[in-house]
Structure formats: structure tokens, C-alpha cells
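Read through the structures below before going on.
Rule-based calculations on the coordinates, nothing more; no lab input. Being a predicted model, the structure only gives us computed values, none of them experimental. Cβ atoms are built from the backbone, for glycine too; each structure is taken alone.
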Structure P
Amino acid sequence: MSKNVLITGGSRGIGLGIAKELAKAGCNLAINGIRNEEQVSETLQELQNLGAEVIYCQGDIASASERNKIIEIALARFKKIHVLVNNAGVAPRVRQDLLEVTEESYDRVMNTNLRGPFFFTQKIATHMANNKSSNTDFQACIINISSVSATLASIQRGEYCISKSGMGMMTKLFAVRMGVYNIPVYEIRPGVIETDMTAGVLEKYQKQVAEGLTIAPRLGIPEDIGKVVAALVENRIPYATGQVITVDGGLSLPRF
């Protein structure tokens, strides 16, 4: 499967779990992150050792100029992008009650988690549409990494929940718009995954899992998400555009 995949936030956490699975599947990877390339050199080498051609596209998805730079770097090497994985995201720096959320925190989360991905996808989707129009054999897809927080209300991080809920509608909109090109758009909603984002509350979640928070008796790991992404990239589920795939160990399943 020789596809060129651009993964935002791909150098750590869920993004890295996705990158590893796609590297194993034979994809070429354009890894985006905000850290300097020297800081992620070992990670990039690890991906290369799995057999992937890997480049690093440093930039902040929240910035319009840096979004353009990320795309320019990816296209300079690979010429075409077959898959976009919108994974980059941030949690609030401080978990605050809904009545205390600041505009600064709201804007920071929304710019990275929703506004940035929307306009980034707009540019990549245009690139994909142009390629499909000139070559009907061109296969592409867009995968948005959202969260169960799109539907599960958490009043200690309301701005995060709103951003992920917005990504759900963003998925539907792009699925409809890209349908004419037969380019599917998917949304994956992870549950509680062991990453640096959840490290500060990991003990709390582990205790809740032991008490029955999830049906599967463990927290998720990045590779759980990576395996689902790989199936979508391999075009195994082509007739499910616009749909949500929830990967949460049964966390959001209503029980009585």
C-alpha cells in the first residue's frame, strides 16, 4: 500500500500510534508536529526502521501561514497526498469549571482542534479533488480523529468537548462535499487512551476502569486507533463515508 499520508500531531501519542501502523502497511509518511525536528529525530528514525519513507513537516496547525508551510513541505517531497489524518489537538492547560472558562483557553483549544483542521482540510481536500478530476484512479480519504467528548459532556473541559463536537459536523460536511469525487471522509472517536495528554489523570482513569468504566478491562493505547486508521487507509470500509467509528472499549455504550 504505497500511499502518501499526512498526519498532523503525528510525532507523539495517538498520532504516533497511527504512524507506526501505517509505516508497517507500507505508507509514506509526512509527520507534522510543533517541536523542532531534532527533538523528534529518534521517533522519525523509529518510523523509518519500520520501512516507511518519512519526512517531518514542522508547524502549528492553528496558524494559517504554518498550515501552508506544512502542505508545501509535504508536496515538495511526495507531490501528492492520498490521505489526511487530522489528529493534532490540545486539551485545556487547566481544567476549569464551565462557569470559569476563559476566552483565552477557549480560543486556544478551538484554534488547534477545530478552526485549524477545518481550513487545513479545505486546502488538502481541494488538492485531492484536483487530482481525482485529472485521474479517476486516484484514491484518497480524510480521517478526523475526534473524541468521545464530542457527545459525553465534561464540564471541567467544556471547550475541548465543543471543539470535538464541531469536528463531528466538519466530518459530515466534508463527506458530503467530497462525495462527488468518491473521496470518503471518516471520524474516529477514541475513548480514554494512554498518552501524554491523559498522563496527569491516568491514575484516576485506571481506577475508574477497574470499577467498570469500560467494558474492555483496560485503557486504550495509541495502536488501537492506528489499526482502525490502517483499515480505512487500505480502503477496507469504502461505503461508510461520513460515519463515526468509536474506539473506546465500550466506554460510551449505555448500560442499565
Structure Q
Amino acid sequence: MTPLLQDPMQALVRRLNAISNLTHEEQQIILALPAMPRHLRAGFDVASEGEKPDRCALVVSGWLCRYKFTGAGRKQILSFHIPGDIPDLQSLLLRTMDHNLAAITDARIVYLQHDSLRETCFSQPKIAQALWRDTLIDAATYREWMLGMGRRPALQHMAHFLCEIFVRQNAIGATFDGRCDLPISQAEMADAFGMSLVHLNRTLREMRKTGLVDWSHGRLAVYDFKGLQKLSGFDPTYLHLAAGGQKAKMAPLARTNGAK
């Protein structure tokens, strides 16, 4: 599980340190940003398409997702967001929300006012650069998702997603003994992959037969990361993790009694 933080702003410091190198002084400036905490219930919309927000949401615990609906009412999940992410950071410059942002689990966030963030970016160029880098990595991740949706076979697509989720959480210290949170439903995974539930279930059965991973009760166990990486063709370059980010513990795991 994600480590508990005494100061919720540490989630942002931890995320930015995984992709850049902030000085102690810069970290203290981030920790001092005015923040309004909020507890969310699963399903709560943090921001909706068409809104003009004056604040951003920093994920402290739990998971959020971006999503849109087609004209026919079909849902497409566009991304998943873990602690340390600011999934609506683009609202600093893009005034109108063009998608929805919601909690998919019970979650804790803090709201960061746009005015405070803008002032910090103007006075602290390295912090602005780190936030810009985070936004560019978000775009790189979206490109990788588009490639998966359009060109990867279902099993490879799923394996790539599991590699990404594991590496992203490992970078913020949220993996332990080859395990991490994956608190999404099969329906939500299907909405993210653009699959029917029948197709998703068939792909999950194929994945379990590989013996590389186990996903149950909201937890992912990776038994053989290198094998999963080979199956998916996963290259973490697009995540642009800094050298200071934590190195993944990729050694194969002994199976537990609960593993399939």
C-alpha cells in the first residue's frame, strides 16, 4: 500500500523527486503551499467537462481517473492517477475542462489554488520546470496508451499496463515485495482498454495462465517482472524517471498460498 504521509504535500514532493531533482529549499517551498484537504468517496466527480476550475487536485491516497463519454453514452477511461499525481494540472493554462475527473476508490486529495501555483511557478523556475516535466510525461504516457489501444494485441496490452502501474508505484515507494495496489474493477479496466467485459475476462484468464502475475482483491503481485516486460515489450523510457527515483525490486517472487 502507499506509505502514509504526515504532510499530504509530501505526495507531490515524492512524485516530483521521482522525475527531477529538487533541492531541500525547493521541497520546503512545495510543502508550504496552501492546501485544502478533502476526503472523497468512490465515484465522486472532482471536476466535470465544461467546468472552469480555479484549483487543481493533488492525489494523496486512493486512485482517480480521467474519463469521457461518447455521444451514445459509452464510457472511456483515459488514465489512472495514483498518489503524487495532479491529474488536472493542465487547468492552470486551459481554462475549461474538456474531460471528467473522478475518484475510483475512496481517496484523499488536497486542492491547490491556481493563484498560489502560478505565483510559485513565477518565483521558482525549477519548480515550474518540474511541473512542466510532469505534464510532458503525462502526455508521453497518453501516447503510449494510444499505441496500446490501437496496435497491441489484448494480452500484450494488458501486460504493458501492469508493467506501467508497477513501475509508476515503485517510483514513489508504493511497492513491497513485488506487490502494489491495483484497486480497480474489471469493468473499469475494460473501460480503459476499450474492451468488452467478455474479452477482458478471456484476456485475464490468459494472463493468469502465464504465471507472471496475480491480480486479486485490489492487489497486484508480480512474480516475474522481466517475463512480463518481455511479453509486453515494455520500455519505461516514456515515464522519464529521474536517477533519484527508487529502483524497482524486480526479482521473481515465491508464490504465496493465495496466488493462483
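Of structures P, Q, which gives 23.8 when mean count of other Cβ atoms within 10 Å over residues 28-35 is computed from the coordinates? Source structure for this number: P. Structures P, Q were compared on FRET efficiency 1/(1 + (r/R0)^6) of positions 36 and 172 (r between Cβ atoms, R0 = 25 Å, to 0.05), and the highest value belongs to Q.
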